[in-house]
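Take a look at the structures below.
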Structure I
């Protein structure tokens, strides 16, 4: 007999709860209500809260469109990392889970494999390839978290102006950089950092 709910249906419902009401609202009871069933029914599909959170991360990964590989590894790293960044930013309330739980699902593996495949074509030694993989992931998740779920969330220009005013003449370098930050979008900021990182990876592989 066909299961009443598929894993994808449950994961999508769990992510909707997080998107609409935050992580604290995610529970077996709220998920059951969203699916129109009883809380105990959910235990036939998910063992515990940790399992629910893993499904949320899988649902975030499922929304990331993995680009087709090309003969340009640097362009592929850029395209994959950018897709990851936009995918994570689309679900700000889920970012803490993305940061703390690995994307150990078929969808998560597809995204990671695309990135690793591109880095393999950069000609890096094994250890350097691992470091590059972690560096790109760190930039993607760290940038998304800082802009949407961390102490610098909210309007980026307003936040930069506030930091610059607080730094004042006592911390002139921070104040000067804050003036620059007011004029740079979060997308351009991430893209600039990613391009510098890719340039470093290219140098390490040459």
Structure II
């Protein structure tokens, strides 16, 4: 809840939470209490909700808050039929973290997802996003995650070329102690600004690079 307050003050309207079954309901309740109903939360249990009956029970407890943006990989992602069964039991959107267009195709065939989180190479991400777009499924991109500014800039450029990449992304260079970029990656009201300079549009801060260089 304290981190949600920080995010809200910085202009963010969505929070990604590594959810665990034993405390996720109370955490979401406290977050809503702290920052209100306009601040949504995406829940990523890393498949740790386990089986469908556990995920469905948690979904029914979470639905009344009205702030849960999605369940990402709530159950084992090798079981698309479990995703589909859970999707039939809750109105919370179900998301798959996919690393290839094949995974997206298979999930769409099973009609088991509402959203998709895409990782992999730039080409793999664009191919998978195109497959999702053909089925009117929105996506977001996790190219770097807890990365530094250079990779985040690359990801922002990539995402700006994907029409259906309309969901909050997973690039978090700003949580580091310091930034390796001279000017930082533009961030306003919780949104990245696509750099407009040559190349990636960013410049390394060599003083920072030297300070943290280990080899």
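Every number in this text was worked out from the coordinates using simple rules, so none of it is lab data. On a predicted model such as this, the values are computed, not experimentally measured, just so you know. Cβ atoms are built from the backbone, for glycine too; each structure is taken alone.
Among candidates I, II, the computation of distance in nm of label points 7 Å out along Cα→Cβ at positions 16 and 40 that gave 2.5 used structure I. In this comparison of I, II, the computed figure 18 for relative contact order in percent (Cα under 8 Å, 6 or more apart) is attributed to I. When Kirkwood radius over Cα pairs in Å is computed across structures I, II, the figure 18.2 traces back to II. Each of the structures I, II was assessed by distance in nm of label points 7 Å out along Cα→Cβ at positions 8 and 168; the largest value belongs to I. Out of I, II, which one gives -11000 for helix-only ellipticity at 222 nm (-39500 (n - 2.57) for each DSSP H run of 4 or more, over all residues; to 500) as computed from the coordinates? Only structure II yields this read-out.
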